[in-house]
Structure formats: C-alpha cells, structure tokens
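The data blocks that follow each hold one structure.
Coordinate-derived values only; no laboratory data. Predicted model only: the values in this text are computed from it and were never measured. Cβ atoms are built from the backbone, for glycine too; each structure is taken alone.
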Structure I
Amino acid sequence: MKERVGMIVAGVALHFLLYGASIPFLFSWDDRKIVIDCPEVNGQAPLGSALTQPYGYKEIVRGIAYRPVTVLSLGLDVRLFGLRPEPLRCENILLAGVGAGLFGLLVRSLGASPFAGWWSIVLLSCHPVRSEPVISLVGRSEVLVFLFLVGALLSRRRPFVSAFLLLLALLSKENAFVAPALLALVVAFEGRAAGGADAPRGEDGQARARGLRRLVLAWAGGFGIAFAARWAILGGLLTGAAARISPSDNLLAALSPGGRLLGAISLFPLAVARLLWPTTLSPDYSKTTFLVDDLLSPSAVAWGAAVLGSAIALTAALLFLPAFRRRAPLAGFGLAWALACYLPFANFLFPTGIAFTERILFLPAAGVVVAAVAAGAALREVGGARPARRLSAVLAGVLLVLLGGARILQLLPDWRDDRTLMEAIARDLPTNSKAFWNLAILSLGEGKTEEACRHLARALALDPNDRARAEELVRHAEQLGKRDQVEALTAVIRAAEGRPPVR
C-alpha cells in the first residue's frame, strides 16, 4: 500500500513540477472548439447530452469520433469551476500524474524490480512527447485513455472493475481499442520475475485460467457496450456512413489503400525520432507539412520500411530469443506495447483524421520508457558487484530526466496563447501553411494589416488552394468597411495567382 500511494504521489508531484507553469496559460487553438464552443462543455446544453452526440460534431470529421467521457469530464470541470482554463489544465496535470503512477505499479505487477517501477514513473513523466496532451485542454482524451486503460490492466484480477475502467477508456478516445493487444502482452508477462520465473502450474494455473476467462468475458461486455453506443450515435461500430476526413488535414486519406500504407511507412521514422529524442515538437503536422510525392518517393518508403522492419525484428528478438528474454525480460514487452499502440492508428490499417500527430505517441511513449528502463536494469545486473557499471545505469537515467525535463520547460512558453503557439509551429515547421494562415487571421484581428499580409503571402505560397479562403477575408474586410485591408489583401492574392507551391 505504501508503494502504491508513493508511486501515485510521485507521478502527480513530477507532473506539477514540470507543467505547473502552464496553468495560467489562456485557451488556445482547438480548446475553443472543444471547450468554449461545445454546448455540453460550456453549459449551454445539458451535460448528459454528451452521451448522444458525436465528438466534434460541428466539424468535418463528423461520424468518426465518439468520446462522451472526455466531454463529460471537461463539462463537469466547467460546471464546478467556471469556464476558465486554469482548473481544466490543473486537472489535466493531475490525471496525467496519476496515470504515470499507475503505470509504475503496472510495471511492478509484471515482476519488475522497484528500480524499474520507480524509474518508469520518472522517465515517463519527463518524456517531452507527452507534453501536448498534458498542456492542451483537448488533450484530456489522451490523458483519460491512458489513465483508464492502465487502470483496467492493473485491476485485471478484478474483472468487473477492470471492464468498467476499460469502458471508460473506450468512451474517452478511439485509440483505447488497442486494449486487447495490451492485455495479451500483460497476461503473457504476468507472474514472471525479473529473472524469468516459470508460469504457475497445477491448481494455481487453473485458477489463473478461470480468472482470465472471467476477465475476457467482462471485457467483451465492455466492448459490446462501446460498440453499441457507437452504432447508435455514429451509425457504425467504428465510424458511421457520414464519416468524412479532409484531405487538407490528412493527405493520405485521398490515396488508395496501398498508397496510404506506403505513406504511413514513410512517416514511421518520424514517430521513432519523436519517441527516442524529440528535438522538434509541434502540435500540428497538417496541410502542407508533408507532400505526397515526398512520402511516396522510393527512398522515403525504403527508409521507413527499414526502420519499421528493424523495430519489429528487435521486438521479436527481445520477446522470443531466450538469451535476450532472460537478460531484459520487459524490454520486448515495452517495444511490443509501443508498436501495438502506434500502428493501428497511424494510417496503416485505415485513414485517420490527420497524417501525423504527436498525440498518437502518448500511449507508445510508455512502452519505449519500459524498454529503456529494462535495459538500464539489465546493465545494473550485468555489473553485479561493479559499482561503476551499476552507477552508469543510474547516471544514464538521471541524464535522460534532466534532458527531458529541460525540453518540457523549454517548450512551455509556446503554449501561452494562440499567437505564441502558431509562431512556434511556423518556426519549427516552416512548410506548414496552416500556421501562417492562422497567424494572418490573428494579425488581422489585432489590426496589423502589414503583418497579416506577410503571413498570408507565405500561406498562399505554400498552398495556393487557400486562395478561395483568402478571398473570404477580403469580403469580410469589405463588410467592416476597412478599405486599407481590402486593398492590401487583394494585392497579396493577385501576387499569388499562377505561382506554383514553394517549399
């Protein structure tokens, strides 16, 4: 009990230490659509109506997402504390911290040492790729899925409690549907000590089998309820007939299944880079960040296939080769967790709402952390009585914590408001036309016509298809009687006519 409480407290404390400075930040970007403009959240509609509405039902992606638990969570916060970002962000941080603590307990339940359990919490808390869901209010869905899914796996010996937590995860966001694969991993490693103890036999084995059957039946009930709700609200088990994905947000959605698969393979090295060390982090990779020709080029596909094949081969070796399995039993578990959480929702099997997003790495990051911790634990054991070898594992962990924490603190100011966020995207991904488009809108709202024209020119240079939207800005300026804006914007649009996209 003391360890359980200590791990959860440690996860919460670390998250507030790392993200506490973001609490006073304003609403930004998608927070407006999902929090300020959502009637179930802002109080204009009954909170319970979140159960009967698709998530983001005013958007073009209607019919894809059903996340009532996320909406209920945000709406309850607003009703308790008002429509202010501070309490909403505090709860995001709190829930993420509790989830990290529970994940440490899950690692311990698989026979890992206290060293591995505690370091899993610390490294997971300090992984920079998890920062976006923690800071952004719409990231609540990712945070809830992780919390409930880890809770369901941790309470696997209590089938009905586990199934209830699973259902909450399934109704928080769609990536929770990877739960059966994670349960299979957990069951395969359950009861193994760090050195690889044999699975239970005889009566103990029979009792375990009976418990597993009850768990599977309870989980089947949870999935049945989730599927029934999605069918009733969306018109399909996963998506409905009205499901739409904008090619401007996911260029892979307009390709054939084969082309989409090749594009997803090409993007896999980017996901690996963000998981191993995210030198660049961005909340948006849509619009012109990627080009189809670049993603489908033979060199990009070959590199992606090589990285993906290497990841699968390494995972298989760590899982099935006795020499590796004995030395670092949880390393294969961690990599398998990461692949299982990433591949189904990264355009490999079906098109998703966006070509690439770091939010999808929130769950896989936990697996990468476990693999790293397992490697460190193996290094300590190999060192035996050699203090230098044992110390090196600890120092490596401390270095990762310092680097990860520093990276999180470095990117926090980018999320202060809409402008700082858009400027950060434009800085880090200068081929993303959406960032420059949004900066143009913000500048117009602030009366900075010259600055708005500069950003609009860049947006149109990257994506000439935005010309029709730019003309709407001209009409809006005409309605407001701002003749100077009309002339300046018209000049930018005319200058962009006939020009090919630039990169």
Structure II
Amino acid sequence: MAFIFRFSAGLALLTALLSTPHLGRAQGTVVLTGKISNPTDDSIAVSVRENPLSPKELITYAGLNDKGEFRLALTVAGPTKADLVYGDDVAIMFLEPGNSLDLRFKGEEMQSTLKFKANDVSGRRANLTPDQLRRQQAANANNYLVEVDEKFIANDGFQVLPDNITFYEPGFLGFLDYRRKEEMNFLEDNSEKEALSPAFYNYAKAEIDYSYANDRLTFQDLREQVVVGQNRMKMSEGYYDFLKEESLINNPGAITSDLYHEFLLNYVHFSAVAAKHQRTDPDFYRVCYDIAKKQLTGPAQPIIMGRVLQESFRFAHVKQSAAMLEEFRAVDAKGLYLPLLQHDFDQHKTFAIGAPAPNFKLVSVTGDSVSLRDFQGKLVYLNFWKSTSGLCLRDLPYAQDLARKFEGKNIVFINIAFDENEPAWKQLVTSKKLPGVHLRVSGGLRSALAKSYALQEVPTYLLLGEDGTFLNTKPKRLSSRAAVDEIKESFGKASTYSSTLTPDGSK
C-alpha cells in the first residue's frame, strides 16, 4: 500500500490533470504577467503534467526583462493544477481557461511574498462582468493556495509525522479530525469572503477530504513500519466504515486532486488485501485491476485502472500484464491512456516477471565455459559485482553465508564480476574460497552483458525461476534476514505463476 504524507503534497512537483474529451473540459489560454523584485534568476516557468499516468511535464518559460517583468502565456485544457517554478522555488497554482493574472514576489523569498491579482479588474464584486469575476476568482484561488501552504502544509503541527504516527487510534483520529476541521473552516471562510470558482472549490475541498481519507486508510500499515517491535495494531470495529461512503469513492468533482487519485489506488490495494490477497500473490494486480473496474465509475476509473497496470508492468507476471493491457482497450476506447501504457509495458516487459533472462556464456574462475542455460531447472541467484567496490566487498560475507545455507538445495549462486584485472579477481575468489559459480566479464557496465540486463550499478541482485525467467528483479539484499525466507518461498514459484494463467495470459 502506498503511503501519502500530507507534507509531500506541498513540496513535490504535483500532477496536473490536463483535460480530456471525456471530462468535458474546454481548452483555453492562460496569461500570466508579473514583476519579480531583486530577481535571482533570469526566467520563470509554469509546469503541468500532460497526462495523469505520465511523469512527463509540459513546461512554458518566460524571460525577465531588465526590470524583472515577464509575460507568459500557455494553453490549458480545462481546470488544472500547475507548478510555478522560479529557480529552486516551486509554488502550486490552479489555472482555468481564460485566466489572466498578475503576480509579484521577491526573488529570494517567493514562497513568503507571492501575491496574485486579476488583470484589468477593479471595483466591487457586484459590479464585475462575468469575465472579470472569473479573473478575480482565479486570483483569489491562487492567493488561497499561498496561504494554505504557509498555514497548513509548511506547519509541522498539521502533518502526519512520526510523533503522531505513534498515537493509538483515538489520538490519531483526534488529530485528523482537528486538522480537517481547521482546514475546512479556513476554506469556508475564504469562500464566503472571496469569490471562488466551483472548479477550484471542489479541488480545494477534495484536497482536504482525501488528505483525511488517505491518512486514515494508511495509518495502520504506516504505524506498523514506524513503531518497531510491536504487534500490528488492531483497529476498532467501525474504523474503516468511512470507506462505505459511495460519494467518497466516486467523486467526479475531485478529479483534479492528486490526493483523490492516491486515495483510490490505496483503496483498491486495501480492498484486495481485505479480500485475502497479498502483494506477493501471483494474481494480486489482477485482483486490484478487477476491483477498480467494478467499483469505480466516471473519469477516475480508467486512470486508476491505468495506475494498477503500471504497477503490474513492474511487479507482476508479463503474461498477466499483457492480458490486462489488451482488456484495457475496451475501457479506453478513445485511446487517451492506451498509447502511454503500451509504451510503458514495452519498456518493462523485457525484465518483467516471467520474461526470459538473457543467456550468457562466460569463462569461470576455474577456466570452464559456463552458460546460464546450463542451470535450467534450478533457481538462480545472480550477483553482479566488482571486487574493487566497497559495497560489493561489504556484502561478501553475507553472500558466503547465504550460499552455504542453501548448499545441496536446487539453487545455484552465480557471481559475475565486472573486473578488468583478472589475476586480482581470481586471487580474491580462490584465497577466500568464495562459494557459488564465479564468472568474469570485461568492459564493466558498458559491456554487452551489462546492457542486456540493463545494469546501472553494482552490486545488483536478480532471482531467476527454475524455468529461466525473471522471478524477482529486486530481491532482498544478501545482508537481509528476509533474503533466506524469500529464497525458500521462491522454489517452484515460477510454475505457480504459470498455473494462474491460461495460454493467453488471463486468469
């Protein structure tokens, strides 16, 4: 289950959901003008994410003149979050088509001095034209975000931190209730005093509601990680009853909120676990995909199904992922997310669970020619290392101990060294009587073998099933006690994965 820390929402570059045809949004231009006092950089930028399933950002830059003034225009396809970026500073914005805003701040103090006003708008609210009112609403919304950042996000007293994670259930719920009440009072107070557009009000309320929902949903698991040495805390009988609210799960007005997306993904994971499916189960992501498809409606459904697919590409069996991706075509008939997901799948399928590990043929420390295929039918623990690497040398004793614990079992430990100095490598392996199969390749991470396994660093560990396919591309470190249990549970697991799939990759 993913854990959402409240403070991270204000610090990271956040997802901005650009409009899509099924959301019924109208594309339009946003114009930002402004002046930076005592500038420390020569340009300013606005960044939005092009797709909720992609980290790719669309960045629009504007240069400053000699007075620190700028003008920046960008196209947005409906109400969207964005990031105002100046040097190393980032501020969250909310933009809608037709917005025209003037902003000002001091170059070294953007966060604390940032102020927005509507261009060409003056006078009482009652006297404003509809267009002027929309501009004033945009200024009000972005000034609200600046105040929220200072009052709540940058304030540790409103964050889920180790001090309150250690609370028992009543204390933690008391903290969440207090935070939500303070945040809602602030929003309602601003909504009454200043005009806020319906789209922004829905977004702001969703950020409050799903901050609460996320933190409540993930508290039990998060506390288990933070409070070491205690049994998993049992929650009261009605603790999770809030999840029964249909309006919490399917809420079209919250679609621009990142916290809403994260909550839904956490909810799907929680529902799968509640149905007695664990992340280590071969069909876990298949179950999550079906839950999202069955329980979610509206624009959030394909987004969360897509998020589950992306997890599946990285952690599930390649055939299962391929089958779900094919099914997704019917869900995403207009192809809003499918091309991106197909590209993501293609990037990961080579090293996904169930994909065949690239074969190699190398000379061992004893001079024998050794091929990966020689060990078909055995579990294979691959260790890519280098005898001159401090991290690799630190793991040597653990590697020896692990190999000895499984001596005589149906597993082989293959150690491939990226060493240029062959005599020094041989001396180390033979003098220390290192167990397992020891091979060497020259060329380091630029070698053909390193490229075939997409290696970026050493040490790197991989676990292959008896059928020669990837079983785990991120097994527990050799120094971890969990590594022993993980290996024990891996015998025959490749066939277990296969038995959960039909020839076309479905369940």
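Here are the numbers for the structure shown:
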| item | result |
| --- | --- |
| Which entry (I, II) yields the derived value 1.8 for distance in nm of label points 7 Å out along Cα→Cβ at positions 353 and 409 | II |
| Parent structure of the calculated result 2.9, given that distance in nm of label points 7 Å out along Cα→Cβ at positions 345 and 433 is the read-out and I, II the choices | I |
| Structure with the greatest value (metric FRET efficiency 1/(1 + (r/R0)^6) of positions 129 and 305 (r between Cβ atoms, R0 = 41 Å, to 0.05), set I, II) | I |
| Of the structures I, II, the one that -12500 was derived from, the read-out being helix-only ellipticity at 222 nm (-39500 (n - 2.57) for each DSSP H run of 4 or more, over all residues; to 500) | II |
| Entry that produces -0.30, -1.37 once log10 I(q)/I(0) by the Debye sum over Cα atoms at q = 0.06, 0.13 Å⁻¹ is calculated, selected from I, II | I |
| Structure responsible for 12.6, with mean count of other Cβ atoms within 10 Å over residues 329-336 calculated and labels I, II on offer | II |
| Label whose coordinates, when relative contact order in percent (Cα under 8 Å, 6 or more apart) is calculated, return 16 (choices I, II) | I |
